[in-house]
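Scrolling down, you'll hit the structures one after another.
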Structure 1
Amino acid sequence: MQYTKPLARLIEEFQKLPGIGPKSAQRMAFQILKMPSAEVQKFCDAILEAKEKIKYCRTCFNMSSEDPCEICTDTRRDEHMICVV
C-alpha cells in the first residue's frame, strides 16, 4: 500500500529500530497519528531528553544521566567488589 509521504517517512523511521518490521512500524505510526498532539510532543521530548542526557559512566560503563553514575558515587558501595549479572 502506498502512503502519503509524511506517513511513509514515519514508517521508515520506525523500521530503523531493531526488531521492528514493516507491519510493526505501520502499527506504531498509526498509533502516533491517533494520539493527541500533546501526547506526541511528550513522547518526542522524552526521546530527545534521553538522547541528550544519557551517557555511559566512565567507571562502570552503565548508562546514566550522571558521570560517574549513581551506583559508582554511592558511598555504601565497596569499590573493591564487582557484581556481574
Structure 2
Amino acid sequence: MMAYYTLRFQIEFDFRDAKQHFGLHKFKNYHQTQLNNMFNLAFLALVAAKVWQQQWAIKLKQPKLSLLDLKTIIKAQKTSKAF
C-alpha cells in the first residue's frame, strides 16, 4: 500500500514539473489529439530534463540540483554566448 502511495506523489510531482517548467499550464486546446500531443511533448521534455539534470549534478558535484537550477544554468550559458 505504501509503495502505491509513494508512486502517487511521484506522478503528482511529475505533473507539477511538466506544468511549471514546460508550458503545460499555457495549453488551452481541448481536442483529444492536441491534448495527447501536448502531454507527450511535456513529459518527453521532463524526462530529458531529468536526465540532463542528473548529468549536470554529477558534473557540478551538486547532488541536489533542481530543474530550476538547470534552467538557470542553461539561460546563463545562452546569455554568455550572446555577448
Next on the checklist: I have 14.6 for Kirkwood radius over Cα pairs in Å, calculated from one of the structures 1, 2. Which structure is it?
Outcome noted: 2
Checklist entry - Just checking, which of 1, 2 has the largest value of relative contact order in percent (Cα under 8 Å, 6 or more apart)? => result 2
Next on the checklist: As an exercise: distance in nm of label points 7 Å out along Cα→Cβ at positions 32 and 56, calculated from one structure in 1, 2, equals 2.8. Which structure is it?
Outcome noted: 1
Next on the checklist: Starting from the value -15500: which structure in 1, 2 was helix-only ellipticity at 222 nm (-39500 (n - 2.57) for each DSSP H run of 4 or more, over all residues; to 500) calculated from?
Outcome noted: 1
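A short reminder: the numbers here are calculations on the coordinates, not readings from a lab. In this text, all values refer to a predicted model and were calculated from it rather than measured experimentally. Cβ atoms are built from the backbone, for glycine too; each structure is taken alone.
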